[in-house]
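Down below are the structures I want you to see.
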Structure P
Amino acid sequence: MRFFCILYMIIKEAIQAGHAIVNNSLVVNMILSHVIKKEKSYLISHSEERLENIEYKRFVSLLHRIQTGEPAAYIIGKKEFFYIDFFVDKNVLIPRPETEHLVEEIIGLVKRNFGNRRVRILDMGTGSGNIAVSLALNIKNSLITAADVSKPALAVAKKNIKRHMLEDKIKLVYSDLLNEINDEFDIIVANLPYIGRTENNFIAKEVENNEPHLALFGGANGLELYAKLFTQIRKKNCVTGYLLGEIGFSQKKGLNILLKKHFPLFNYRVSKDLAGFDRYFVVNCYK
């Protein structure tokens, strides 16, 4: 009797096997595309193509890492945000789709209020640079300062800025909030850590176990960094147009208290994301 060793399987069989490990078609296809270095559409058009044994083993190995809770974005080193691909690693928070609302809001504010004149924007807590890069690509007359307290995060942002050839539009600054920043801006956007250590501690275990805590936790109630930033903005009087930021779904009441305290003469609003949760705020800071 002869025995044969199977050295390969075809793509569609590998996908079926992958579903037994991770029951998520999008993730399975993403990982296989990453392994064979092809677009996801290739998996459909070449479903009968051979997958070498070494490729299949790597595919299965990466799926097992996802099964333990490791984010797919860190495994493949990439995350799409605002239809743009960004490099990400464990030094930065993985960009969330809800943050795209901030980008959309700012683009709309610029179109309605700034015309063709130059717009100076500060992206506070830039992380991977996803907000700064998205704004630079969509607002042609923007000049952006992207700041972060994490040097490893700034290294990631630098890669993304270089990848999209935006070195002339985005300046990186290492700063603990506004400590090293003394310029004046038309718009300040802040996506600061807002998970609370005690209050508002709504966080999935896989996120807490894998993503950088420096980018996740904002003090006891999650709003301590915003309180500090608001104090600095008021002291330095550094925004002449709009202040925007993202919050957690349970923080509207606490945020209202902070905004009324620090910006009593300015109008503001808190808007919801597509899921109906309070997600970001906009303060009209025109002098």
Structure Q
Amino acid sequence: MSTPAIQISDLTRSYGRDRGIEKINLQVEEGEIFGFIGPNGAGKSTTIRVLLNLLFPTSGSAQIMGLDIVKDSKKIRSRTGYIPSEANPYPDMAAREFLSYSASFYGVPQAEKKITELMDVFDVEPGRKISNLSSGNRKKLSIIQSFLHSPGLLIVDEPTTGLDPLMQSRFFDLLRSENLRGMTVFFSSHTLSDVQMLCRRVAIIKEGSIINVEAIEALRKKQLKRIRIEFRDRVPDSLAGLQGMEKGVTVSGKAMEFIYAGDMSSLIAALSGKDIADMTVEEPSLEEIFMHYYN
């Protein structure tokens, strides 16, 4: 049985009165693209910074590729790539100069050839000073840097911020290609549409704690329905607060729309005798399922 790419046990990082992360338990298998989702401030970046030994844990432990994140941090960094949410490389360097400098730390074979290929993929001008690059182009540099040494594990934190749709597509293609070669990807994002395109499993983090780890397909199959009902007269008051009716009910004129998590027979019984003009029952989007967990 292979060693997990990431093994986290009761990992906690506190900031005094401010919340960090609390007793995170998580296992990412070697060779998978694993999603880590939650809104801004949920604890995603704190978890990543602790894993990379940029922050020390208050308690608990974690291993990356079988190595302790504190004791073996130097070895871990030689085998790991990292794309931060905000990329701020050396501003006085030119783009290619920075990438060549980065590659020199890892002894990358045929480094200049690889740099040229990746700069062509992401349309980066080699002679432009980093200080003169847009945030999107700085993010592209960070992406290229993270792939130069062919890491066994790539950790990405909001990687598509600042990228236009074409560059996002090229980035996703590169992730899939490297994953097929064996690279594990820990993909942290608050954009669920990005995660569902790439990942098979996902962890949902809320207020510093993991609230669920599940397969993307299992999330889709949750017994939730998006329901829209149009009445001939008005929306009956008796439907307010119906058991199984999720938060976020919208009423517009004679119509109401909501996510329903209850027994469909109970809903049909509650609607019995109501003057209904039209009704639709659909599968909710993954975003709506995600918000169901948060509510």
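Here helix-only ellipticity at 222 nm (-39500 (n - 2.57) for each DSSP H run of 4 or more, over all residues; to 500) has been calculated and equals -9000, so which of P, Q was it run on? This figure was derived from Q. Looking just at distance in nm of label points 7 Å out along Cα→Cβ at positions 104 and 272, which of the labels P, Q belongs to the structure with the highest value? Top value of distance in nm of label points 7 Å out along Cα→Cβ at positions 104 and 272, among P, Q, belongs to structure Q. Figure out for me which of the structures P, Q the number 202 belongs to, where volume of the Cα convex hull per residue in Å³, for residues 112-239 alone was derived from the coordinates. Answer by label: Q. Computing relative contact order in percent (Cα under 8 Å, 6 or more apart) across structures P, Q gives 20 for structure Q.
When mean count of other Cβ atoms within 10 Å over residues 80-87 is computed across structures P, Q, the figure 20.1 traces back to Q.
Quick check on the output: 0.05 is FRET efficiency 1/(1 + (r/R0)^6) of positions 160 and 232 (r between Cβ atoms, R0 = 25 Å, to 0.05), derived from one of P, Q. Which one produced it? The read-out comes from structure Q. Upon calculation of distance in nm of label points 7 Å out along Cα→Cβ at positions 32 and 224 from the atomic coordinates, which of the structures P, Q produces 2.1? The read-out was computed on structure Q. Given a computed value of 2.1 for distance in nm of label points 7 Å out along Cα→Cβ at positions 88 and 200, which structure among P, Q does it belong to? Structure of origin is P. Which structure, out of P, Q, was FRET efficiency 1/(1 + (r/R0)^6) of positions 56 and 144 (r between Cβ atoms, R0 = 30 Å, to 0.05) derived from, given a value of 0.50? Value 0.50 for FRET efficiency 1/(1 + (r/R0)^6) of positions 56 and 144 (r between Cβ atoms, R0 = 30 Å, to 0.05) corresponds to Q out of P, Q.
Bear in mind these aren't lab numbers, they're just calculated from the coordinates by the rules spelled out. In this text the structure is predicted, and so the values were computed from the model without any measurement. Cβ atoms are built from the backbone, for glycine too; each structure is taken alone.
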